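Each value in this text was obtained by applying a stated rule to the coordinates, not by laboratory testing. Computed from a predicted model, the values in this text were never measured in an experiment. Cβ atoms are built from the backbone, for glycine too; each structure is taken alone.
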Structure I
Amino acid sequence: MELLLEIGVEELPAAAVVPALDWLVAATGKLIADAGLGDARVRGYSTPRRLAVHAAGFAPQAPDRVVRTRGPSLRAAYDEAGRPTAALGGFARAQGVGVETLVAEEGPGGAYIYAQRTVLGRTAREVLAEGLGDLVLGVPFARTMRWGTLAVRYARPIRWIVALLDAEPVAITVANVTSGRLTRGRRGEAPLVVSEPGAYVSLLAERGIVVDRDERRHRIVAQGDALAHERALTVDWRTETLDEVVDLVESPHPFLGEFPAEALSLPEAVLVTTMTHHQRYLPVRDARGALAPFFLGVMNHGDEAVVRLGNERVLRARLADARFFYENDRRRPLADRVEDLAAVTFYTGLGSLLARARRLERLTPRVARAMGLTGEELAQAARAGRLAKADQTTDLVRELPELEGIVGARYALESGESEVVAAAIGEQYLPRGPEDDIPASPLGRALAVSDKLDALVGLFSAGREPTGSEDPLGLRRAALGVIRILMEMSPSVAVAELIAAAAETWELGARSGEVAKQVAAFLHTRLEVLLVQRGYRPEVVAAVLAAGADALGEVKARVEALTAFLADPLAMDLAVSHRRAARILRKAPPEGSGGRSGGEPAELELEAALERVEPELRRALAQGDYAAFFRAAAALRAPVDRFFDEVTVMAEEAPVRDFRLSLLRRTVAACSGVADLGRLGGTT
């Protein structure tokens, strides 16, 4: 069987299209599978005005199934005379069967009464008629709205619904819209009749509507490249902008527009940001890779010449504004703007950006020193921290907030600041996302870490930590940035020391330690998420983090070493022994004086093994050679196994018991330097 479901709406925000469509595809497949109709092949289609799914290959009806339900116990089902009790009668009525059809069966928990009945499989039409309405309303959106007097909330008003099972409509009503077989092409054109699901894509294609998102993307790129090639130019295909454009049009027609060549004297970042963020144009470059005075726009339909001239007029005005702001900003050195930050609030109740600049001026050298910077670099770190936020008072950043940091770096150079300081200012917000590059310069990394830790500590002190999936202040992103920078570039730096330094600059008094612990725990959680997302096994990550997570780069190396060690069959045996030891110690009395040996060969063997292996383990840890650590730890597996097989740990004689417990404590401590092995394959 085949299903077509199309939800017609007013234009959706571009960012909402892909998440909504992904959910709709998955939910449609689940609805069909959960009903017992089999695994359907589901494909999604979208434009700004529609979300659609086409499902094929599922059964017309689910198979019948037998349902067995347990009722009262046999003892409660019949009285002493063997007559059915009220409990048995009530159970039979609830199941819709006669008492005579019930059976008694003996099981592990005793004898119980069971009812068995056959449930007829539902038809696909019944399932879809009941479930498609909930499917439509279930599509998740970050922001929703209401329209008219309806209580329904959706990203945009629903205007039409197509629901077809094979060639016949499935009747559903959502938000006062009843489904049928009428879809819509371009605005102002007559509705189109969809004869059956397989005709949907071609029907709209005849009207110029491309519902396949990948096909729209391909057309935009192919036609855009062809237009640029005619002038010996190339399009700068920026993925984020291209993805947005793909979801802004349903009948894509690229066009090449021009802007005045004198605008090229503006910094490239200003030009590109004006084109991409404000107008959703793609920049165009010449054969040397420099920006050319052209842009690639994408229109839906209409008179191309008129559309092109209109867009050129808008871009010229935007660039003229940018030039005015740029020239006006350059009249003052960047350093002169720092005191103006007193009028800019960092966050309600947390002071001004001037106070933040002063904190960064103190914090950045401390972070830089911890990350290995010395001498003149430390003085430059203080300067970079002081100037980091000064561009927030410029007209250009007020107009184009996306240029923060980038504008500051440009103005710093023009004001006579060193290239090192300017580069750090330009890199302070990196990485902006999970796939973004980290700062390239050492001072840029120090300033970026300082900036993010200052924000984390301040906002946590104000009780603004993220809750649930909401993170409006970007604290998860800030934490991830700190983790990536330290993990990839400063593996031995202790993050707790940096957090404490940030808390100290905030002057939180008695709350300083508490807030620092909260931020450290937050970073710990984000680190765990990051490592699992990178493909490491959750239990391996948890085992490593349980042994300490202060030096983030070392954490990654420990995870990799433990992952490799688990390929050795000895690894899980050692983990089992470790877990058993931990369980015994958890129930043991407090550590005593160490006691004395009972003279058993197994305990003496373990003691000798520890004397031999402990120095190797300490040396491997000190050198960061975690593979060598696990090789050495594996040598304890056989002595520990023999110890458990031949020795009663909790001996009646207290000195002997204390000695044996001390051996277990030494074993657990010795093997826990890299990971808590007891967390592998079980719990401690």
Structure II
Amino acid sequence: MTGGHDHNKNNHQHNSLLDRISGGRAEMLFSLFCGATLLIGWLGPKITSLPVSAGFWFLVAAYFFGGYFTLLEAFGKLRRKKFEIDFLMLIAAAGAAWLGVWAEGAFLLFLFSIGHALENYAMARARNAITALSDLAPDEAAVRRDGRELRLPVAKLVIGDVVIIRSNERLPADGFVIKGSSSVNQAPITGESVPVDKLPVDDVAAAAKAADKVRSEHRVFAGSINGSGSLEVQVTRLASESALARVVQMVNDAETRQSPTQSFTNKFERIFVPLVILLAIATGFSWLIIDELPTDSFYRAMAVLVAASPCALAIATPSAVLSGVARAARGGVLIKGGAPLEMLGKLDSIAFDKTGTLTIGEPELVETARIGEIGVEELIAICAAVETHSDHPLAQAVVREAKNRLGTWEPVATDFRSITGKGVSAKIDGQNISIGKAGLFLDSSNDQLPDEVSRKVTEMISRGRSTMIVKRGDDYLGVLGLMDTPRAAAPEVIKKLRSLGIARMMMISGDNQKIADAIAREVGLDEAFGDLMPEDKVKKIAELSRKGGVAMVGDGVNDAPAMANATVGIAMGAAGSDVALETADIALMADDLGTLPFAVGLSRATTRIIRQNLWVSLGVVAILIPATLFGLGIGPAVLMHEGSTLVVVINALRLLGYNDINKAG
């Protein structure tokens, strides 16, 4: 029904006392009173000794209880120059009373009011699924200030405060761990089903300066639940700016952003309602043309008003959208309104950014090729001794692999020097060690690499590796192959998306075409576009959008322009990124690609339910209008009319229980 969506807002001042009396169930109670007085007034004089006059006053009472909220809402809309369905119901009920069929009019108001109450109750359930998120964070926090532990309201926390979280407590604020370790259940925020291990940062000052860049194993969010360990967390966001607060606000805002179908139904109503009134007026005067009493024509006109009121149509899309958005939020996916939810459900193409989306975002040493007699472990130890002095991502990948494989190493590098754009050099035991690209070893007197080195470099590049050549003095020691490796879940995610009907999946990347092709093959994509500058990504996405629409999945920071040009922009890891939350149409709160199939599956389910609801609502109106014109009474018309509205609402609420069967991980 049209009134369901605006009802609480319009009538808040009118029924606040009633809400306090009945615990928010005033409308339902009035509907039940309407039904009870209707039964007494209608059946009392027939099966008991109740006087007919007393029965009449019970029917009047039924009019009061059934029409109270409808009348308030209709007048509220009329003040805003809106002429909608509630007013049509009141005209029909008043017309029935004028004809003397008070019982039918009361029956109409009873079914309309109880349908209205059930609809509002159902919509409130969907809203509560969202607003319940705001209750996840505790009201107070244990804070260490000036060497003392205090308990303060969460709203009074400031950036830089250190909060203490003991076992099984909810986290009061966003921040990073500075002391202690524990497993934290982040499901309320990110949708991750398994608790995530949290460790303290190595450098508190550096983490505080670049809070958005703190790695996920150190970062925590308000509303998540601590495990058995104790943690000390430095606050990085005010309570009003936490990921939890932003999610609640954005999902609530999403309710006001209409989907294309919702915009269509609203336009349809604005045209349809006046036409219904004209049809009812014409029907009321049909006694001038056909042989019947004026009262019969008027009765049929009232029945037409009931039959043609598109209550089910008005609620068909918003109920489904709200339920879908609420279910998504509970699963760690933020959807900013009906438009992206509906559009994602219709797309069959997805483009992925590579770094940080399909891959983990950090290079790893994946291949080592020796030259000469040197052993692999000695080669890695020499490289680690030099690269430990560099903060380049490739250098750090070599050091990580050395720590994992060797633990420690004996060589000690001195005289470290970085050659910008080419590599590094240092000395070990007096010998010069050079590590870098081919250009580091080529000059005017030596314009090509040895055949064996060149062959190994070419082979690794063909497999999508970034290469590092290692040389000691005049001898080449080997070639290292590094790669930003695909996420473990990526191949399974691609497979799940195909099963959901995504026919074309591609990658857009700034890396060279061979690296892009290698990653695409490994995860199962259809094609890859490499060597793209940021402006090239925007052009490619805009081109794909024009050819039928495409969703763009990225990290929401570097990919913001491309996502803005996609039909639907989807950001990963948005819980820790303000930019991602602002720029994306859909945000996967966890840094977990496995929630993407859930988002796509839910959007498709929402689209199906919206389509079903539209068929039901329009179908019932299409049947009832001619039926009432040819004599169907108000009572049967009301039953079919209100029945279709309840079917539509119940169908939409099924989305709240959407089963996450397509989540990969």
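When FRET efficiency 1/(1 + (r/R0)^6) of positions 371 and 499 (r between Cβ atoms, R0 = 35 Å, to 0.05) is calculated for each of structures I, II, structure I comes out greatest.
Source structure of the calculated read-out (FRET efficiency 1/(1 + (r/R0)^6) of positions 219 and 563 (r between Cβ atoms, R0 = 25 Å, to 0.05), 0.65) within I, II: II.
If P(r) over Cα pairs in 10 Å bins from 0, in percent computes to 3, 13, 18, 18, 16, 12, 8, 5, 4, 2, 1, 0, which of I, II did it come from? Of the options listed, only II reproduces it. The maximum of relative contact order in percent (Cα under 8 Å, 6 or more apart) over structures I, II, that is, the highest value, falls on II. Have a look at I, II and say which one yields 6.9 for distance in nm of label points 7 Å out along Cα→Cβ at positions 59 and 523, as calculated. Structure of origin is II.
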